[in-house]
Structure 1
Amino acid sequence: MHLRDKTAEDLTAELKVIASNIPTSKAALILDCIQNDGDTLRDYQASRDFITQSLVRDLERQAAELSQVDAEIEKMLATFDYKLTTLPGVGSAIAGKLIAEIGDIRRFPNADKLASFAGIVPKRFSSAGKGRDESNKQGNRALHGLFYFLAVSMVCVPKSGKPNNPIFYDYFCRKLGEGKTKSQALVCIMRRLVNIVYGMMKNKTAYIAPTVDER
């Protein structure tokens with residue numbers, strides 16, 4: 001009912017609130033599917049409409065609540081004076097989670113200790129005189145997951161073909177060229193991110209992207 005008299009332009013304007021990059025052609029396709037769906041009205045249509053509208057109102061309330069939570073997180077981050085959001089890919093939510101899991105950065109004398117705390121160091125196993133590195137399942141798994149998420153986002157290549165972070169992507173490719181698996185190369189990215197986050201929190205400095213290739 002809500003979409004009966006809508007044009008593709010009208011629907012696009014409404015959808016851009018939740019999906020800013022949606023094209024008008026996609027809105028036109030949605031309207032076309034609805035028109036070809038036939039008569040979907042039921043005897044209990046008023047009840048269906050009420051339930052649907054109730055769900056929409058609930059989602060709107062949740063969106064407003066999340067917006068207020070984000071505002072409060074912003075206030076809290078300002079009191080710590082950390083500049084983690086200057087690191088590409090780190091928004092207020094991720095910065096807040098990093099601070100919550102790491103706690104007082106002064107309890108880690110160096111980045112190696114922080115990496116160990118997050119379980120971002122391989123464990124060495126030996127068998128029949130041969131050694132191998134395996135993933136370390138110990139450490140703070142929540143913090144480990146945060147660094148994994150950041151590592152993946154850094155080396156991700158969107159449809160545009162341009163990596164989200166060319167510097168980290170180049171480092172990732174070099175590790176693959178050295179014979180590491182994708183999982184091992186991601187751990188290398190995670191370990192480098194630990195160094196960066198540690199330095200930023202320890203010195204309360206903003207992120208500065210390197211201008212030269214570190215080989």
Structure 2
Amino acid sequence: MKPPKTAAARKARLTEILSHLDRMYPGATCALLHRNPWELLVATILSAQCTDKRVNEVTPALFAKYPTPRDFAAVRPEVLAQDIRSTGFFNNKAKSVVGAALRVVNEYGGQVPRTMEEMLTIPGAARKTANVVLGTAYGIASGVVVDTHVSRIAQRLDLTKHTDPVKIEQDLVAIIPPERWILFAHQVILHGRALCKARAPECEACDLNALCYAADKRA
């Protein structure tokens with residue numbers, strides 16, 4: 001399949017892609033277990049270079065031990081590091097989580113803020129993390145979450161030519177309706193885990209196959 005040449009054709013193709021994603025993953029949502037915005041922020045920080053499955057194995061005991069942002073703010077990073085050791089990069093993550101807790105407690109009254117500008121002042125919260133928390137916890141569509149799955153699949157579907165996450169997000173928010181930003185990311189992340197895998201994409205089983213012209217397609 002060749003890339004559509006006209007703007008109308010590209011828009012029609014995008015509409016088809018979104019329709020297929022709706023059929024494939026109608027109830028897509030964040031896989032990280034959480035009960036409130038703070039827990040989601042912590043879980044998202046821990047998910048860097050780690051699977052959601054592993055994070056979900058760690059966080060129940062973690063949140064039982066440290067129930068509130070104030071509890072996290074009071075713990076020494078070297079102590080917290082041992083609690084999150086199995087998530088990898090635990091020393092840096094512990095510093096980020098404690099720093100995030102101190103910021104949330106001291107600057108935002110213990111409540112995770114609701115704007116991108118404020119979120120980006122929190123240690124460990126770059127745009128991806130901020131978009132996850134704002135979108136999932138608050139339903140605020142501030143942008144599109146760009147993790148490794150979204151980055152890879154957006155390129156495979158020719159929705160972007162870039163590899164930099166910030167530029168990829170800029171391309172996606174320019175073409176995807178704002179009301180779809182949150183759901184689109186959840187759907188694509190699920191698609192990356194289920195079918196469009198990095199090492200062995202299951203193209204024959206993919207409903208997007210006819211709309212995809214990635215160079216490494218397997219069907």
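Observations on the model:
- Structures 1, 2, by percent of Cα pairs over 21 Å apart: label with the highest value: 1
- When Kirkwood radius over Cα pairs in Å, for residues 27-106 alone is calculated for each of 1, 2, the greatest value falls to 1.
- Which entry (1, 2) yields the derived value 1.00 for FRET efficiency 1/(1 + (r/R0)^6) of positions 35 and 67 (r between Cβ atoms, R0 = 41 Å, to 0.05): 2
- Structure responsible for -19000, with helix-only ellipticity at 222 nm (-39500 (n - 2.57) for each DSSP H run of 4 or more, over all residues; to 500) calculated and labels 1, 2 on offer: 1
- Source structure (of 1, 2) for Rg/Rh (Cα atoms, Kirkwood Rh), for residues 99-138 alone, computed value 1.16: 1
- Distance in nm of label points 7 Å out along Cα→Cβ at positions 43 and 179 derived as 2.7 - corresponding label from 1, 2: 2
Read the figures in this text as sums done on the coordinates, not as results from a lab. A quick note: this is a predicted structure, and the numbers were derived from the prediction, not measured. Cβ atoms are built from the backbone, for glycine too; each structure is taken alone.
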